[in-house]
Structure 1
Amino acid sequence: MADRQRDPALVAWAAGLYDGEGSCSAYLPKFRKTYRRQMAVSQGGDSGTPPTVLLRFRNIVGGHGNITGPYRGYLYYWKTSRKLVIDEIVQLLWPEISPEKRQQYLEACELARIDPEVNTPQTTGGPTDVAWAAGFFDGEGTVGINRLNPTRAPYRGVEMEIPQSSDDGVPKALLRFKEVVGRGSITGPREPRNPWSRLPSYRWRLSGHLNVEATAGLLWPWLSAVRRIRIEWALGEVHAGLKTRPHQGES
């Protein structure tokens, strides 16, 4: 991998994206008696145009892996099942990825009867935390607008959210994100409503245009163009409402 691709902030961003939408698993191919590992990162996008975050991720991990899709009209995957590539990428991301993703990798190695060669402790509380948080938001985050309670504020409000599923309490990645940005609240667990998920869901949520502006400003240097455009649109809609309606506070 080139030195530019080993930039700690870029690696942290890639680890955040992987924490949000990545997975490592093992499957049993036809006519084989041993399991094979695979890594994947998913992301929604427009038909015919691979999401830029997947292209960016692939570039950071040395150009390895293939991007396929769309499936169901919008879903793309970056994937690799090459043994040496998986180990190289995991070694690169290991200091930044969450305990849940580490455990996934270790379980896949056990099924495939491969001895893992990673033992670096997780890195948190350092200068790359914000880049990691931006990658995490690029993977799972959403920005939207809604109409707040008219007795409190008659204009529309802006919200940021990140959902995560877990069968072992609040996901560590959500807790880390909340700590990094210093705002928002985490709710859950809730029973899964999505047919593609079988685990209880949790959600980090932040509302109020001043809060969203501050959080977006923190993450901005590393956020993807897609998330930046969405944030600018949502804040623009809310600011337009503030100009025509009295300001009565935020949630």
Structure 2
Amino acid sequence: MTTQTVRARGIDRAVEILEYLRATRQPIGIGDLARRLKAPRSSLYEIVDSLVQAGILEIADEQGRIFFGSSVYFYADAYLASQPLVRSGRDEVIRLAEITGETAQLCILLGNKYTVAYMQPGSRLFRISSETGVLVPIPWTASGRVLLGDMTEEQVRAFLPPEDFVLPNGRKIEFGEFLDDLRLAHDRGYAVTTSLADEFTCCLAAPIPDQITGRPLATLCFVVPVHTPDERRAELVQLLIDSSRTISTRLS
């Protein structure tokens, strides 16, 4: 095995460690991590030590469990400074939550999954929230219907794994039904879903389009109680559309 191959495998393992911590969002001991990743403990110690020295990981408690270190914060801050979409989206999400009292989100695609890039909880007593960075199957979401709205049927089939059409309650979304939802979202410029990932919620989403191509870059979204009146939903949808256009104009 060449030195280059060993180094490449070490990088792959480091990425696995970081992805695992991002997904679980809690510290873990190296022994437990080795079992979860099915990796030799000796090699993990060496990689973890390098990441700790760089501040990417840190020892989180007296038990020696590891988690993200302070350097990750500064990497994220540098990324945010270089991304006008995320900065503008964050500002609009905060504003929308403040003026409506509803939970507002900036949502994006990450691979073939949906995730919340930024969220601001609402002020109402019945507060709905979801964690940022958690990967969710696209068919479970209103934003997913908006973000895939310009794909062909063949592209959608190739992009989404069949298991992602099964909801948490076991109900399967038929592909034709989902495709109809995509076309409807594309035609009217927003999507509304009810009781999909959570039976108590309704999700409203509007695209932030690229000014040149028109393709959606991300979405703004409200998550509201399922029994929210139609008039209120329409009001919130219009706010999303207006805010999305504002962001799109800024980016141009």
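Just so you know, all these numbers are worked out from the coordinates, no wet-lab data involved. All values reported here derive from a predicted model rather than from experimental measurement. Cβ atoms are built from the backbone, for glycine too; each structure is taken alone.
At-a-glance table
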{"quantity": "Winner on Cα Rg over 2.2 N^0.38 Å, for residues 73-208 alone once structures 1, 2 are ranked, highest first", "calculated": "1"}
{"quantity": "Test item: helix-only ellipticity at 222 nm (-39500 (n - 2.57) for each DSSP H run of 4 or more, over all residues; to 500) calculated as -15500, pick one of 1, 2", "calculated": "2"}
{"quantity": "Rg/Rh (Cα atoms, Kirkwood Rh), for residues 57-144 alone derived as 1.05 - corresponding label from 1, 2", "calculated": "2"}
{"quantity": "Structure from which 3.1 was derived, distance in nm of label points 7 Å out along Cα→Cβ at positions 113 and 225, options 1, 2", "calculated": "2"}
{"quantity": "Winner on relative contact order in percent (Cα under 8 Å, 6 or more apart) once structures 1, 2 are ranked, highest first", "calculated": "1"}
{"quantity": "Rg and Dmax of the Cα atoms in Å derived as 20.5, 66 - corresponding label from 1, 2", "calculated": "2"}
